[in-house]
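The numbers here are math on the coordinates, done by the rules we state, and not lab data. Predicted model, so just to flag it, every value in this text is computed and none were measured. Cβ atoms are built from the backbone, for glycine too; each structure is taken alone.
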Structure 1
Amino acid sequence: MSTYTQDIDAVAKLRDSKSGTWDAINPESVARMRAQNKFKNGLDIAKYTANIMRADMENYDRDSSKYTQSLGCWHGFIGQQKMISIKKHFEGNTDRRYLYLSGWMVAALRSEFGPLPDQSMHEKTSVAHLINELYTFLRQADARELNDLFRELDAAREAGDKATEKAVQNKIDNHKTHIVPIIADIDAGFGNAEATYLMAKQMIEAGACCIQIENQVSDEKQCGHQDGKVTVPHEDFLAKIRAVRYAFLELGVDNGVIVARTDSLGAGLTKQIAVTKEPGDLGDQYNAFLDCEEIDAAQLANGDVVINREGKLLRPKRLASNLFQFRKGTGEARCILDSITSLQNGADLIWIETEKPHIGQIGGMMDEIRKVVPNAKLVYNNSPSFNWTLNFRQQVFDAWSEEGKDVSAYERANLMSAEYDNSELSAAADEKIRTFQADAAREAGIFHHLITLPTYHTAALSTDNLAKEYFGEQGMLGYVKGVQRKEIRQGIACVKHQNMAGSDIGDDHKEYFAGEAALKAAGKDNTMNQFG
């Protein structure tokens with residue numbers, strides 16, 4: 001990749017070859033615009049971020065402390081602010097920090113139908129649109145940061161400060177982008193395998209290097225933490241995994257990453273009995289989990305469905321909904337089979353949706369999976385659907401009870417009570433929550449930790465706090481003390497909201513285009529100057 005100075009020289013040669021007709025073009029201005037537009041389209045981004053993610057996966061295989069993390073997004077500005085914040089707080093880089101694009105939040109916050117449950121009822125194109133929006137905002141973050149550096153460079157030149165000029169130029173040449181991998185939720189594929197392929201293509205073209213797909217029936221899809229989940233036979237799911245891989249390969253994103261999610265732990269139903277050709281094949285293994293009763297031919301009723309297994313007639317339990325029921329207690333075994341099968345047939349990572357954050361439960365399944373696929377890696381949902389406080393207080397309570405420690409001061413069923421907030425048990429539980437991600441990465445094969453809906457909850461909480469203060473006795477102080485003063489003290493970039501929206505970049509472009517005649521917004525009367 002060419003340096004800033006090399007770009008200036010290249011554009012100067014191009015300009016000079018145009019017999020004077022391009023003399024008004026400033027090569028350095030062009031070099032600046034090129035630096036601010038490093039990624040020309042979504043496929044550039046997908047290829048770049050896929051390589052990052054693959055390298056991170058290899059690093060994790062060598063050292064499980066190198067796990068990755070992400071937070072869910074439902075708007076480009078939120079994703080941009082996360083990456084700006086990460087760069088600010090973590091030595092100027094975004095290493096091993098991604099973005100997660102949650103189908104739940106798209107349904108709840110981005111659908112033209114209004115708020116919807118996570119049941120694949122939102123528009124198919126809305127996920128790809130959000131990917132494009134997220135990367136538009138992240139590219140803008142690059143442009144803004146570089147624009148500030150260009151202004152620093154100009155100021156150093158004007159002051160004749162060669163040392164600062166050289167230091168700033170080095171920052172420009174070695175600028176670290178805000179562009180990071182996005183793990184994008186394609187739900188259950190929004191239809192058949194062809195529909196999955198078409199939707200995956202659109203998502204990849206928008207910039208997605210990683211697509212997460214789940215093994216539920218697309219027209220019966222439920223949120224992973226709701227009841228009523230219905231899974232599909234493995235061959236149906238594998239066809240969709242292949243469809244996503246074909247989409248990556250067609251578009252030249254050869255390193256694209258597929259996350260195969262199993263909802264089998266909480267899914268007690270299937271819509272289909274799997275096709276099986278011989279005992280022990282994949283269809284037969286799927287059907288073996290069905291809740292069946294052995295019958296003879298004389299017991300057959302009108303419309304009965306039966307399975308012939310080893311010479312026995314088995315009638316699966318069929319509900320009024322025309323769905324078939326799995327045997328209770330088979331969820332973990334089904335998750336293990338789902339995960340192994342997916343990894344053996346094109347998936348790169350697995351996701352097991354659980355009902356609680358428990359390292360023992362997760363690790364137990366991963367131990368079985370890794371007996372067959374030794375380098376199996378998990379993406380795990382650190383879900384807001386879990387009551388983390390209650391779960392971990394109960395885990396500590398149970399562990400202390402087994403150790404023989406006196407827990408008579410605590411009521412297990414009431415451990416969420418605020419009366420325990422400053423207790424020894426609460427402190428122990430909070431420490432387990434704090435180290436959960438590192439512990440689970442080490443002990444349960446979790447490569448990537450994500451929180452699906454954090455910004456949904458933070459937006460609600462911050463808005464509630466602001467409204468309570470502003471419309472109450474605090475009035476304007478509620479905003480100033482609770483928001484603006486904190487932005488200033490914490491160095492939050494968006495306190496200069498005009499700058500964040502691109503006003504300064506636009507001013508500089510106007511100057512490129514019109515020189516001294518440019519009408520710029522950043523004059524002495526711009527109130528943003530009050531923020532230094």
Structure 2
Amino acid sequence: MPETVQQLVRALADSSAVGLAFEDDRWTWAETVGDAAARARVVRSWADPERPLHVGVLMENTPEMVRALLAGAVGGHVTAGINATRRGAALAADVRRADCQVLLTDAEHLPLLDGLDLGGARVVDTDGEEWASLCAGAAREVDGFPEVGAMDTFMLIFTSGTSGDPKAVQVSNFMVVMAGSVLADKYALTPADVCYCAMPLFHSNAVMSSFAPALCGGAAIALARKFSATGFLSDVRKYGATYMNYVGKPLAYVLATPELPDDADNPLRVAFGNEASDRDIEEFGRRFGCTVWDGFGSTETAVIITRTDDTPAGSIGQPFEGVAVYDRETRTECPRAVFDGTGAVTNLDECVGELVNTQGAGFFSGYYNDEAATAARLDGGMYWSGDLGYRDEAGFIYLAGRTDDWLRVDGENLAAAPIEALLLRHPSISQACVYAVPDANVGDQLMVTLVLRDDAKLEAVDFEAFLAAQPDLSPKAWPRYVRLADEVPTTATNKVLKRALRAEGLDTADPVWEREERGTGYVQR
């Protein structure tokens with residue numbers, strides 16, 4: 001059983017199966033691995049032996065991006081995924097924080113680097129003639145490189161930055177191999193399969209849930225430069241994709257497009273990812289004739305939760321050993337949730353806490369060049385995730401949002417995630433983002449931004465009637481303000497940037513309804 005990504009890639013060096021697909025081009029695994037080995041040799045020829053060899057990659061999902069990841073695996077150097085949506089000083093800070101000796105980019109992204117302090121990193125245009133010539137002249141064999149160990153860092157992957165500045169997570173070879181082997185085995189991936197990857201390969205979801213299982217199963221990686229809701233199904237059919245990964249809201253975006261009678265006429269077997277709603281999981285599986293398996297895990301991989309066949313509606317599943325829900329102030333485990341006859345939780349004040357790993361770091365190897373942030377995550381010998389949740393009597397976990405998704409309205413604590421799940425029961429609503437805006441007196445007022453499905457309509461009076469018909473909606477959880485938007489700000493991995501919505505508050509050109517202070521009716525501001 002391979003223990004490193006290096007070993008996985010070496011095992012594919014002679015494979016004649018298709019390994020990489022992009023637009024109208026196809027390459028075998030043998031061709032792809034050979035290309036990667038040549039690139040690894042070129043990069044190593046530039047290395048300063050006095051510094052760790054970290055190679056940044058600033059690209060979208062292109063063949064050169066996959067070759068760069070494979071080059072790091074073959075050559076034994078660390079690849080740093082640089083978020084292609086970052087700009088200016090923030091982009092430069094990421095490159096410096098990752099301590100990049102070399103930064104591989106392309107003609108599209110090269111202008112973003114003009115005038116930036118990159119800490120001396122050598123910038124390489126992979127669309128340029130010099131790079132092509134050097135790679136064409138380098139040896140393509142996979143041997144002759146330093147051996148790496150299972151716990152050696154394979155990649156630096158930055159957190160999504162939904163709640164602050166991104167941090168560079170040290171992702172070990174072991175973590176990538178473990179994730180890939182579990183998924184390849186679970187979904188029986190073989191060289192006959194095609195893994196469709198539209199999520200960015202500079203992020204952990206695509207690396208762990210597409211790149212890694214493809215390597216473990218010998219399946220092809222089919223790339224979309226960027227995710228497109230309207231291009232999704234045509235890509236699946238063109239590539240013959242049998243497996244796909246997602247993170248954030250892609251399922252909702254696809255489901256917001258008009259349904260066609262032949263949507264299920266496609267080769268897709270499995271969609272694997274995290275953060276989809278129960279409604280979208282069920283609807284996507286029905287519409288496209290596939291199995292959707294939604295899990296939970298952060299880039300740090302210290303808190304892992306997986307769905308089981310008996311997972312109840314609304315829950316994200318059962319946690320791995322050591323994962324629990326703790327009160328941050330008392331450092332004690334929270335009591336289990338109590339549900340009333342409607343399914344509403346009656347003791348949110350007590351049962352909601354932070355998801356932790358009581359056994360320590362789990363598989364988290366720390367943040368690179370950031371001891372303070374690592375220490376904060378491992379406060380008191382436990383890993384504190386920043387995610388809120390609660391557990392039922394059977395131990396199933398339900399998400400309640402991030403730690404800043406805790407609202408206090410009229411003296412009552414409310415969690416954003418259960419309210420969002422409730423709002424998604426409305427057939428016209430594609431996305432619901434609940435957050436706090438300041439109350440003029442004290443505490444918070446609850447605001448929600450709604451994104452409707454394509455061509456859907458929603459009137460204020462109908463929204464009021466819908467809320468009134470929900471038996472498990474607390475009177476305090478009726479939104480005071482409702483913003484209707486065409487889209488919401490997101491990270492590169494389709495996670496909603498609620499801090500941007502909070503900052504805008506009521507200062508928006510979008511339509512905003514306001515609820516009567518002591519009533520249930522809405523009027524447009």
Structure 3
Amino acid sequence: MNKITILWVDDEIDLLKPHILFLEGKNYKVITCLSGREALDELKETHVDIVFLDENMPGISGLETLNEIKVINNSLPVVMITKSEEELIMEEAIGSKIADYLIKPVNPNQILLSLKKNLDHSRLVSEKTTANYQQEFRKIAMELAVVNSYEEWAELYKKLISWELRLEEIEDSGMFEILESQKTEANQQFGKFVEKNYPGWFTDKDGPVMSHTLFGQLVKPELKDNKTLLVVIDNLRYDQWLAFEDTINSFYRKRKEVPYFSILPTATQYARNAIFSGLTPLDMEKKYPQWWRNDTEEGGKNLFEAEFLEAQIKRLGLELKWEYHKISSLKQGKHLSQNFRSQKENDLTVIVYNFVDMLSHSKTEMDVVKELAANDKAYRSLTQSWFKNSPLLEIIQQAQGLGLKLILTTDHGTINVKQPSKVIGDKETSLNLRYKTGRSLTYEEKDVLEAKDPKKIFLPNINVSSSYIFAKNDLFFAYPNNYNHYVSYYRNTYQHGGVSMEEMIIPFVVMEPR
């Protein structure tokens with residue numbers, strides 16, 4: 001194994017002989033230079049792993065040398081060493097992306113710590129993370145055996161996501177595979193839990209916040225004391241929210257984060273209409289048949305969200321000046337961003353942003369998106385990249401400038417489907433891959449949550465004998481006709497409508513402007 005090579009640049013290098021001997025005793029190779037110019041010449045000829053650079057030298061200064069080093073090799077870590085504690089010098093050095101900043105006199109252990117922090121950081125973090133997850137694996141396995149409430153499931157899911165994000169950073173494929181198997185087991189147990197408890201959530205006063213109770217229970221209390229921007233990003237998973245949370249943190253500080261539960265089916269026409277109406281799908285069909293569309297009916301299924309919201313606001317007795325906006329294209333997003341100041345007098349501004357849902361459908365239909373979002377890590381990264389460059393971020397920045405409270409949430413999540421499950425239905429059967437509704441459905445009972453009497457889970461009967469089935473785990477429904485082509489086309493795509501932690505346990509976040 002090659003020794004790590006250090007280039008140490010200091011016009012008083014002879015005084016640092018003890019430090020150099022100390023490092024050589026630790027098996028580092030140290031090359032010395034007396035000036036910035038000499039160091040730049042050395043770097044053009046010699047590969048080094050890190051540079052220790054004195055700030056105050058005759059000839060070109062340390063800061064000037066630093067800038068020249070970055071031209072030669074922008075990724076080379078440079079540790080600035082200086083006698084000066086002057087803030088301006090520190091700021092200039094940090095602005096030039098130094099790896100570390102040490103004040104003279106330095107001792108050998110400081111130097112060693114800086115080396116480990118910059119060169120061994122990935123290895124040390126990897127080893128520590130792996131060891132911690134190995135311990136946590138046993139805890140999670142025990143929790144899976146006893147978890148028995150929706151609160152515990154929400155916490156367990158968040159814990160699994162946290163470990164997924166940490167293990168993803170160290171790229172330990174072995175540990176990641178173990179976590180994936182643990183997530184699969186968790187979803188199997190979660191499916192059983194939902195099957196047993198879901199019908200009771202609609203009548204239990206201590207049940208979870210769900211789509212149809214979200215506005216009344218969580219949004220309404222936030223509208224008392226401040227003008228508010230409510231953003232509903234369609235089809236946003238918890239891990240995707242965490243992927244761009246840091247970006248929002250530059251403008252807003254989080255005051256509250258509550259996981260809530262999407263109703264079944266975890267599909268836009270059911271879950272998002274339920275948010276805006278404050279009603280179950282069954283009650284929407286009864287009270288507002290002019291706005292509700294069942295799966296097999298013609299026309300858009302989410303065309304009356306503003307009307308549903310207006311009716312709910314009146315029912316709740318809220319006196320609000322409010323506006324509703326649905327963004328389904330870059331052009332619409334830019335238009336709202338350019339005119340957002342016109343919203344400043346509203347008590348409540350509601351934005352439905354459809355990009356993430358379009359992304360998941362594009363992954364199914366477009367090969368280039370399949371490549372870009374091949375797995376959950378890539379899917380998160382793509383969402384993060386979109387958000388950082390979207391009109392939505394511009395809108396959020398403007399909202400902060402106007403002093404608006406920010407509420408960010410979603411209607412349901414999505415899951416990467418892996419395994420097919422055969423289903424047979426008549427021509428009136430709905431088309432969704434994660435749930436089906438229709439008459440005379442034939443299916444693998446072990447693969448689904450059944451609702452033979454939809455009214456028990458507050459869903460409308462499309463026909464007298466209609467039932468619903470919801471796919472569990474990472475399954476997707478496939479018809480026997482042209483089965484192999486169908487399975488190949490939809491495997492490893494992001495779908496929603498069924499029963500999984502990813503689809504049902506979703507974020508509700510309240511943030512205050514910084």
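Taking FRET efficiency 1/(1 + (r/R0)^6) of positions 295 and 479 (r between Cβ atoms, R0 = 25 Å, to 0.05) as the criterion, the largest value within structures 1, 2, 3 is that of 3.
Looking across 1, 2, 3, the calculation of Cα extents along the principal axes in Å, for residues 391-430 alone that yields 25, 18, 16 traces back to 1. In this comparison of 1, 2, 3, the computed figure 22.6 for mean count of other Cβ atoms within 10 Å over residues 103-110 is attributed to 1. Where does the value 2.9 come from, among 1, 2, 3, when distance in nm of label points 7 Å out along Cα→Cβ at positions 159 and 471 is the thing being computed? Structure 3 accounts for this read-out.
Tell me which of 1, 2, 3 gives 1.9 when you compute distance in nm of label points 7 Å out along Cα→Cβ at positions 415 and 487. The structure behind it is 3. Ranked by Rg/Rh (Cα atoms, Kirkwood Rh), structures 1, 2, 3 are led by 3, which has the greatest value.
Of the structures labelled 1, 2, 3, one was used to calculate distance in nm of label points 7 Å out along Cα→Cβ at positions 47 and 71, giving 1.3. Name it. The structure behind it is 2.
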